[in-house]
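Multiple structures are listed underneath, in structure tokens.
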Structure P
């Protein structure tokens with residue numbers, strides 16, 4: 001059977017359940033876009049910028065069971081998409097990119113967009129495919145989808161030369177995806193029962209066990225909850241894993257567990273003698289710039305065995321799916337506890353009520369500390385997030401961008417349901433939030449979706465709100481507006497006592513709303529918080545994007561910011577430390 005390559009691509013994407021594609025048509029994919037327009041199950045979305053499109057695709061994969069998919073032109077399109085590819089690659093998020101390619105049926109050199117895309121994207125893709133014939137297209141896309149989702153997920157890139165898209169050729173067997181899957185060998189990652197037994201024994205032998213959960217544990221919260229309750233163990237998360245454990249549970253402590261963590265987490269983990277880390281790689285942000293102390297008895301569970309023993313040595317490592325492994329550990333501990341109860345044995349754990357009351361007290365006191373902070377004529381972050389949490393549904397999706405506001409969310413905004421918080425993390429792209437709100441909104445039409453975004457990050461991708469308006473998507477964008485790149489300006493101010501290239505000036509946020517067709521509200525001071533949030537959510541429920549210009553107070557630093565500054569300063573050689581401190585003091589004297 002002869003078909004155009006574009007037809008085969010469209011058929012393949014329908015088979016794997018793609019609902020939306022993102023991109024901008026160009027000379028290397030116009031035939032494919034025409035085919036997508038014929039699809040009854042796929043909606044191609046025009047974006048204002050391919051980078052923003054890649055963040056939309058990322059958000060779709062994080063907040064739904066469908067894969068975020070890009071359809072782009074080569075070279076420039078691929079370069080723009082690389083930001084989203086990097087974000088997905090380091091975060092373990094599946095993504096599929098279908099890219100046009102230069103003609104391969106001619107000997108002509110210096111074609112438009114003529115670059116080696118595989119070399120350009122080798123560091124940010126899990127696998128790259130260059131299709132050579134019509135017959136290869138269908139199995140390649142099926143395989144790419146499988147690779148994107150298997151093991152530790154990640155982005156996969158498929159280049160289809162434009163001549164294959166335009167012209168007909170022998171399509172080969174047009175298998176359904178189900179029949180393709182049935183023929184593929186399955187690698188069953190079987191977890192050794194001995195290592196499960198060892199992990200269970202270690203946790204039961206500990207007096208003060210603790211859980212540390214990352215994104216890899218986000219779909220295993222029922223087992224994490226059961227395990228934490230059986231062990232009476234405090235639970236901390238990574239930034240990316242904020243939604244892996246409900247923040248309203250009495251054993252939840254917060255993000256991280258060292259000096260850069262909130263008091264509830266730091267205190268609860270101070271005497272931790274055995275830690276179960278699941279789906280967490282002990283990266284820089286999650287550990288407060290590697291400032292945490294991890295107990296010698298560390299059990300590390302991850303789908304990717306390459307992460308083991310990188311930054312902190314583990315006594316017990318388990319390679320496997322978090323949900324499967326946690327279910328087995330939970331079952332074995334329950335069996336052992338029941339047996340110990342019968343025999344009158346077992347290690348005495350910290351009293352349930354004592355630990356939980358300490359966590360609750362520390363959380364109350366930290367919030368009180370923020371409430372007592374005088375924000376003057378600006379908006380107090382703690383009061384804002386308390387009000388926002390109070391008006392959002394438990395399953396509302398909160399999207400944060402990269403910046404000071406990210407850590408305010410982590411410390412002050414309780415996240416309740418799995419996959420209800422997403423943000424850039426290790427690749428750390430500013431500009432993520434606006435398009436990610438759009439992507440999350442597309443695949444979660446019944447849920448509230450709100451974005452927390454600094455003014456600097458907002459300036460990067462704010463015009464993408466045009467896409468939200470065109471699609472009639474109701475999300476709320478809370479723009480924390482202080483005229484600075486505050487996370488960096490604060491980091492500069494402490495050691496340098498000056499701010500270089502981190503002052504933005506004033507952004508006309510109302511003008512952006514007018515330009516993109518969004519509703520606009522201004523939030524100037526604390527007394528306006530409740531009514532403004534109510535109004536914003538109401539307007540968004542009518543399928544309109546809403547921009548709220550928040551006159552935020554950033555004068556009080558987060559525990560994270562203060563903690564990483566101290567941690568990094570301690571690592572400096574004495575001479576460098578003296579130079580930094582001396583320079584900061586002299587500049588303060590000069591300024592006064």
Structure Q
């Protein structure tokens with residue numbers, strides 16, 4: 001009894017010191033407790049907490065494991081071990097511990113809620129954003145005012161391309177904690193994604209009023225300003241972000257993309273100095289810096305240096321993504337095989353008859369943003385940017401046919417009424433964005449894979465296929481670090497093979513679609529004979545001509561693509577023939593293309 005009493009009294013003294021923040025003294029007393037009572041789960045657990053606070057994570061892990069070995073039903077110990085494993089970047093192991101904590105605490109609201117949140121954090125760190133969503137949702141169901149859970153759910157929904165749902169949770173987070181800059185920054189990000197740039201700017205400004213040193217908020221403010229054509233303000237905001245966080249490589253990349261870099265630019269000098277410490281940067285930051293310097297050296301016409309950085313950035317990015325070339329190209333070839341002229345003819349005559357949608361599609365970086373800007377300058381047109389709605393509607397419809405049915409084989413299975421339903425589903429989504437517009441533009445490039453199905457589901461929709469010189473298109477893709485998708489662009493041979501497969505599919509659609517449904521616009525012809533081509537584009541959309549389409553660069557709207565800085569400038573021809581600057585460096589691409 002005496003020894004147990006002594007262990008208990010020392011433990012109480014250790015707790016007091018711990019609460020006072022005297023961590024090293026508390027550690028020594030916890031160790032004494034364990035000498036007196038090696039089976040004290042509480043001493044191991046609390047020592048683990050103190051060691052976490054002292055940033056001695058491996059030691060903390062050992063003591064949490066010992067606490068669990070003595071008392072396996074301790075949800076708190078499993079939870080804390082999960083947190084330590086997460087900080088040690090052993091995320092899969094951390095999730096296992098959180099799942100054990102969930103099982104133990106499923107009838108106790110507070111620890112269950114916290115553990116749901118922690119699982120969500122670990123899943124997001126693994127880029128498993130869709131899986132994180134239900135865990136945050138469970139936490140919020142139990143604790144509706146859980147601001148951090150609302151915020152992180154907003155992040156997960158944004159990563160899952162569900163900005164409208166994300167907005168609701170960001171709004172809730174900001175309402176619960178209006179004093180936190182992070183909440184306003186998140187809200188601004190979702191508003192920006194929904195083309196509500198002006199309102200987004202107000203929230204980034206609120207975030208900066210709360211936290212003037214918030215570099216990410218300055219950078220996001222810059223992106224919103226850039227999308228609205230306020231390029232000088234955007235450049236200043238990017239520069240301020242760099243001054244607040246000079247080691248953040250992505251800010252240099254974004255700044256260089258927003259302007260033409262000139263010799264002696266002090267931010268270029270800073271980026272070059274940062275590049276001298278390249279190996280010490282996280283891989284994601286190395287990628288950003290390489291792409292930024294690739295753009296800067298191209299502006300300075302130092303093309304060998306430009307290509308060296310682009311090649312390094314693309315190589316690192318390719319290592320970081322899961323792209324299965326055979327499967328991707330196989331699907332594109334399968335679309336051609338399934339979508340025979342006979343099948344397309346047999347499925348015609350149904351679908352939603354609205355003439356509202358306009359699809360601009362093709363390869364990325366082929367001139368689609370310029371064409372969207374021309375059309376969006378027309379008073380009867382709304383440019384909605386790159387929408388994932390059609391692909392999502394196809395996936396939802398495919399689920400009704402069972403896990404074994406996928407696009408393109410889905411086309412054969414679709415009943416006539418399904419085509420109408422698909423078109424109506426898509427139409428209802430775009431009408432939420434622009435209920436008063438007569439034409440709504442969706443410029444998702446990858447919709448080229450759905451051209452035949454788009455026509456069946458929306459027979460009166462207009463399709464515009466943007467085309468550009470193959471080498472110029474591929475070089476532009478290789479020079480771009482895309483915000484999402486386009487996994488085929490980060491290795492020159494893969495990029496060339498993808499382009500060739502895309503080209504074969506577009507040849508198939510040309511032969512399959514009825515006359516007048518798809519207009520092909522060559523970027524080089526648009527640059528060389530602008531007004532005639534612009535009139536042709538407007539007429540294809542069954543619109544009367546409007547002179548505002550000639551001064552497209554004056555039209556202020558939210559442009560979300562990588563081409564945003566370019567479309568707010570008068571027409572220029574310097575992008576034509578850019579492939580020639582890299583010569584033999586492009587051999588892997590040229591061999592794959594030709």
Structure R
């Protein structure tokens with residue numbers, strides 16, 4: 001397919017003017033303190049009083065040095081304040097897949113900034129939840145975004161967000177007025193943003209989503225002051241001479257996929273940015289020729305100034321199973337090494353040297369099951385160490401059962417079991433993955449990576465090649481090239497997992513009755529915070545995994561990441577509770593269209 005490309009994309013500068021859809025500030029609130037043009041040392045420092053990046057620092061560690069709330073007193077946490085993130089007179093809209101309350105704030109000097117599930121950006125007093133300003137998202141006619149933006153970046157006195165119309169917007173941090181807007185792609189071609197952007201050295205760097213809609217993924221850098229594009233790196237090369245070009249079949253069957261679902265990490269000392277990429281499209285291989293299909297399903301390192309590829313590591317070759325890399329890259333220094341870790345949908349943690357992308361503990365290429373009709377790759381990278389989720393389908397669940405096509409299941413297998421259009425094949429993990437987008441956390445106190453994991457399995461059959469349409473927006477069975485099997489209901493379960501980054505071994509694992517689908521946050525108080533589909537915020541002992549505390553039942557499923565911050569000498573733990581369209585399919589996450597944000601603190 002040849003993507004329709006935009007011509008010159010205008011950057012709209014609207015500094016000092018009232019943006020369309022802007023709601024006025026509340027009159028009784030203090031003006032927010034503008035964030036500076038953060039230095040490298042400020043960006044890599046562990047979070048403390050402030051939570052300046054979506055994953056805390058640009059290492060994506062999601063670790064806080066705060067310890068006023070700790071393992072000995074967390075049982076005393078109470079709701080300090082709560083508010084509905086709804087604009088008066090404006091009904092919250094759910095996308096085609098339902099409500100997705102996955103949003104999380106950044107916090108600076110007592111003010112928090114975050115989008116709601118409709119893409120409106122809020123500035124709130126972090127001690128009371130009082131609205132300071134709200135900026136309404138305005139989308140083109142005919143567009144209801146498939147998935148909402150999960151968060152914002154801040155720096156140089158502005159708040160930045162990527163939206164469902166493939167635009168990136170900068171807002172004045174004090175007033176919420178639009179400063180500039182750049183539409184970087186055509187939403188009609190399936191492009192949109194879901195991940196929170198990253199502020200670094202006066203630039204905004206982020207990756208486009210929409211690969212599953214048939215778009216060609218790219219990473220982009222914009223000048224934070226003006227919105228002017230600095231560089232763009234396409235995940236899928238389309239010109240001879242470009243790295244990775246010859247890893248695609250000739251002629252290319254498709255140029256879709258390689259979406260970015262999460263916020264990138266940055267190493268300022270190396271001037272490298274690290275991001276993970278999505279699968280090729282269609283999922284099935286019945287019309288895709290042989291090849292690794294770089295740089296899909298990969299960990300990429302780019303030069304932060306130029307966007308040039310430094311190195312790559314592909315976690316799944318010629319992906320047929322939707323094993324795209326979605327969990328954020330996490331950076332840390334351990335055992336004298338500059339390390340990077342990524343928790344995969346495959347149930348493995350991939351630990352690399354972030355200077356050069358070489359495995360630190362060995363990731364041998366291992367022979368896997370083959371199926372000529374879908375051009376399977378002969379080997380897949382299997383890390384040395386322990387897996388953190390189940391990797392084989394439950395054979396007894398399928399014994400004697402009929403698949404949705406009325407025939408017996410062709411095979412009940414494990415990780416990397418191939419399928420084609422001749423019948424249903426069961427495998428694990430499912431596309432839900434061992435780890436999905438909900439971010440993991442790293443604690444320098446323990447050296448552990450904490451993962452919100454799942455045990456899941458699926459049964460798929462490919463759609464015949466003649467029935468696949470290569471850009472059928474909204475018809476996912478055609479564009480993804482598969483038919484999910486619903487004939488056997490094997491419940492998906494969750495785990496909260498700690499992996500030792502010194503040896504890639506499992507330290508502890510806590511099983512849940514439903515999937516874990518919330519980000520993880522670690523603190524110096526020896527605590528791990530995460531949320532449940534049933535609407536609870538929970539705290540665990542970071543060293544042992546012992547369950548310590550949970551909140552009362554909140555209004556919606558807690559499927560957003562948790563933040564912690566400190567104002568006026570009081571530490572808060574805060575989270576959005578509004579449910580999730582995907583999590584509700586796997587354990588009853590409660591969607592709440594009047595989504596509510598909660599902040600907890602110890603009683604004064």
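Each reported figure results from applying straightforward, stated rules to the coordinates on display, with no laboratory input. Only a predicted model underlies this, so the values are computations on that prediction, with no experimental measurement involved. Cβ atoms are built from the backbone, for glycine too; each structure is taken alone.
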Seminar exercise, completed: Comparing distance in nm of label points 7 Å out along Cα→Cβ at positions 365 and 525 across structures P, Q, R, the largest value goes to R
For this session: Please state which of the structures P, Q, R yields 19.9, 64 when Rg and Dmax of the Cα atoms in Å, for residues 261-460 alone is computed from it.
Result: P
Exercise. Who wins on mean count of other Cβ atoms within 10 Å over residues 173-180 among P, Q, R, i.e. which is largest?
Worked result: R
Exercise. A value of -13500 was derived for helix-only ellipticity at 222 nm (-39500 (n - 2.57) for each DSSP H run of 4 or more, over all residues; to 500); which structure in P, Q, R was it taken from?
Worked result: P
Exercise. Out of P, Q, R, which structure matches 35, 28, 24 when semi-axes √(5λ) of the Cα gyration tensor in Å is calculated?
Worked result: R
Problem set entry | distance in nm of label points 7 Å out along Cα→Cβ at positions 85 and 341 derived as 2.7 - corresponding label from P, Q, R | R
Exercise. Looking at structures P, Q, R, which one was Rg and Dmax of the Cα atoms in Å, for residues 69-404 alone calculated from, given that it came out as 23.5, 72?
Worked result: Q
